[in-house]
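Asks: Next up: the structures, one after another.
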Structure I
Amino acid sequence: MTDCPLCAPAGDSLWRDDLCRVILVDNPDCPGFCRVILNRHIKEMTDLPASERQRLMTVVFNVEAVLREIVKPDKINLASLGNMTPHLHWHVIPRFADDRYFPDAIWAPPRRPVSPRSVADLRPRLVLALAAGLGPSRE
């Protein structure tokens, strides 16, 4: 699909293999927000062979574990929606009880003014931890 924004390898790539890639989403309200994106244009999880579904979820769960360790959120949200962009991808979103949207989804109207939260040296720490858990990136 030429008009699919997820088909192009854009974004701050943290890790990649032949199946998928992990990017860090530029969202100051949600430090550590990552997206796991399938490298080819597929719409649904059940369109993948079982082995690829399992591998994709291994990546998603590894991203969750890494974010829990490094960012130390109160909760992690996992979402695979694709209503606006029907290209298989997973959102892995660290959540904090005092974040702008909590307890609602980050796509809801904000409940409170922005309270900037940062994690020192987040990107390099995520890159190292993902490579340790998933193997070297194939960029």
Structure II
Amino acid sequence: MSRAVEDRNRRMLQARDTMDRAFAQPLDVPALARVAHVSPAHFSRQFRETFGETPHRYLQRRRVERAMELLRETDRPVTEICLDVGFCSLGTFSRTFRDIVGEPPSRYRERFAAGGAALRVPACWAMAWLRPAG
């Protein structure tokens, strides 16, 4: 691998790590591009080329993953979880959650309340199994 490719990958990983750490914060492409030291347009192209999805989709998926965990493990209201994971609108959160997970947040929670509470599996296995595709 060439030095230029290694540098690009490192910069993209830094931006993705920022998204992983600060997913609940308002993050936009220009801010993430500054982390990667590239222009916003270049950042979007490079991120998609490196990780196979747009920065916006990655951030949405990361937020939904955290919401899934909170829905399974707490009894906090869905609206509160929506805001805590970085969504500004319950409608956008619900639509995005349904698009990624395949069911609305309330149904997801009900499914785990009905049968998931009795099922105890290691957290690492559960995360791998429950991670939304694409």
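Asks: Among I, II, considering only distance in nm of label points 7 Å out along Cα→Cβ at positions 90 and 106, which has the greatest calculated value?
Replies: Numbers: I: 1.6; II: 0.9.
If we compare distance in nm of label points 7 Å out along Cα→Cβ at positions 90 and 106 over I, II, the biggest value is for I.
Asks: Taking -8000 as the value of helix-only ellipticity at 222 nm (-39500 (n - 2.57) for each DSSP H run of 4 or more, over all residues; to 500) derived from one of the structures shown (I, II), identify that structure.
Replies: Source structure for this number: I.
Asks: Upon calculation of relative contact order in percent (Cα under 8 Å, 6 or more apart) from the atomic coordinates, which of the structures I, II produces 28? It would help to have the intermediate numbers written out before the result.
Replies: Numbers: I: 28; II: 19.
The correct label is I.
Asks: Looking at structures I, II, which one was mean count of other Cβ atoms within 10 Å over residues 34-41 calculated from, given that it came out as 15.5?
Replies: Numbers: I: 19.8; II: 15.5.
Source structure for this number: II.
Asks: Now for a different question. Name the one structure among I, II that P(r) over Cα pairs in 10 Å bins from 0, in percent of 12, 43, 34, 11, 0 was derived from. Mind showing how you got there, number by number?
Replies: Numbers: I: 12, 43, 34, 11, 0; II: 12, 38, 30, 16, 5, 0.
Derived from the structure labelled I.
Asks: Ranked on distance in nm of label points 7 Å out along Cα→Cβ at positions 18 and 98, which label among I, II comes first with the largest value? Please list the in-between numbers first.
Replies: On the way: I: 4.7; II: 3.3.
Largest value of distance in nm of label points 7 Å out along Cα→Cβ at positions 18 and 98: I.
Asks: Can you tell which of I, II yields 17.1 when mean count of other Cβ atoms within 10 Å over residues 42-49 is derived from it? Please list the in-between numbers first.
Replies: Numbers: I: 12.2; II: 17.1.
Matching structure: II.
Asks: If P(r) over Cα pairs in 5 Å bins from 0, in percent, for residues 10-73 alone computes to 4, 17, 26, 24, 16, 10, 4, 0, which of I, II did it come from? Don't skip to the end; give the middle numbers.
Replies: On the way: I: 4, 17, 26, 24, 16, 10, 4, 0; II: 4, 20, 30, 24, 12, 6, 4, 1.
Source structure: I.
Asks: Which structure, out of I, II, was FRET efficiency 1/(1 + (r/R0)^6) of positions 26 and 114 (r between Cβ atoms, R0 = 35 Å, to 0.05) derived from, given a value of 1.00?
Replies: Details: I: 1.00; II: 0.50.
Among I, II, the structure yielding 1.00 for FRET efficiency 1/(1 + (r/R0)^6) of positions 26 and 114 (r between Cβ atoms, R0 = 35 Å, to 0.05) is I.
Each reported figure results from applying straightforward, stated rules to the coordinates on display, with no laboratory input. In this text the structure is predicted, and so the values were computed from the model without any measurement. Cβ atoms are built from the backbone, for glycine too; each structure is taken alone.
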